[in-house]
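In structure tokens below, several structures.
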Structure I
């Protein structure tokens, strides 16, 4: 077995670790290789690992595949050097080896800026796209569950730029197949032997199932019973548990 485990809503819910989650992660690790997969695009891998350790999990940057890190890796593979970043300072750390510019970029990379989003930055990105730069979205989530409630995610800004510039973004994070393939590559695992664990029936479970993995949906985070009921048979979870703490005992 191998395990891909989502973070926000699965391990951390409303800013606090889910009861029993650190112990469950260690039990899963005893059964096979495990990595943390996240669409967060506000923080670098190093900062994500630090926040997990602070919450009681054993985590190193090398254990994490984030949407921002995956986007940087894809751009490197293509030989892209000049990038314009709509990212937080933390997330931008994963692009330290690029030429970060504000004019004439080859690509505009968009993530979740949170409260740092403002008109001048998004308009500058629009102008670069209008001039021919490619649009790369770390992810296109509509919202995520913050400690104080549902919060807009990067998808809102990506959609605005697509509409204004008349372009289509290349989306890198979940539920894109390339993201799951990259995670499997980190673990040296094949899809049939891997489980994806998350709170989003579409981005986590549906995307993984479409790639041949098995899916576990947890009833924490942004779990939505109505969304689960609408899931297509080939993208519905193999298991549904109240929280990740129950997963080790529920696995076949």
Structure II
């Protein structure tokens, strides 16, 4: 019996670059709740942004935000991870010298972009609708570092190999969509976040169902035998899921 559902957002619930959820999802989640099935939004997005996306139901669901670095149930943090500031600053200084790399620094309540990076600031504030502030220097911030993200508008793959080769033994690095990759704490990913919330609720792995499309979803998909990779998922992600689906909604309907 399924008791807990965790779904990725971008490329999964939000397809083709959409920034607004389908009206149907706001009907399905309450209907599932009546059957004793709880919903988790699992994303690389910030917590405040996820709450905004799910506004009509924001207090009815749980959250795995920042790729597992901030996991919240009923307004309380269930698990979290943070990056060593020395390592975060090293990555920031390095990225400044790499071509086409734009930096985003995530803390629990907002994220930060350096002044002069107008394209990224506009994208984050007006397109994705994050709580974001522009600052002079990310390395001098007095804010907990949940995640450092790098955006390459020409494609994350153009920068990912350099950073993975240099930092993979010191920090977890995951792609998060087509233009992003994230540096996250060793004790944080979507799978660990799901495990923490499931344990908090007394739910077993085989009572969970998961949906995802990217490499940052692999741990979450591997957590349960009831996992779905999207039909248009990144190459190889389908190997970590038991099934594939065109949409999340069609599978949720079958549970009602």
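Key figures for this structure:
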{"item": "For 1.6 (distance in nm of label points 7 Å out along Cα→Cβ at positions 157 and 173, calculated) the corresponding structure among I, II", "result": "II"}
{"item": "Label whose coordinates, when mean count of other Cβ atoms within 10 Å over residues 93-100 is calculated, return 15.8 (choices I, II)", "result": "I"}
{"item": "Comparison of I, II by percent of Cα pairs over 18 Å apart, for residues 125-220 alone - largest value held by", "result": "II"}
{"item": "Label whose coordinates, when helix-only ellipticity at 222 nm (-39500 (n - 2.57) for each DSSP H run of 4 or more, over all residues; to 500) is calculated, return -9000 (choices I, II)", "result": "I"}
{"item": "Comparison of I, II by FRET efficiency 1/(1 + (r/R0)^6) of positions 5 and 117 (r between Cβ atoms, R0 = 35 Å, to 0.05) - largest value held by", "result": "I"}
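Every number in this text was worked out from the coordinates using simple rules, so none of it is lab data. Being a predicted model, the structure only gives us computed values, none of them experimental. Cβ atoms are built from the backbone, for glycine too; each structure is taken alone.
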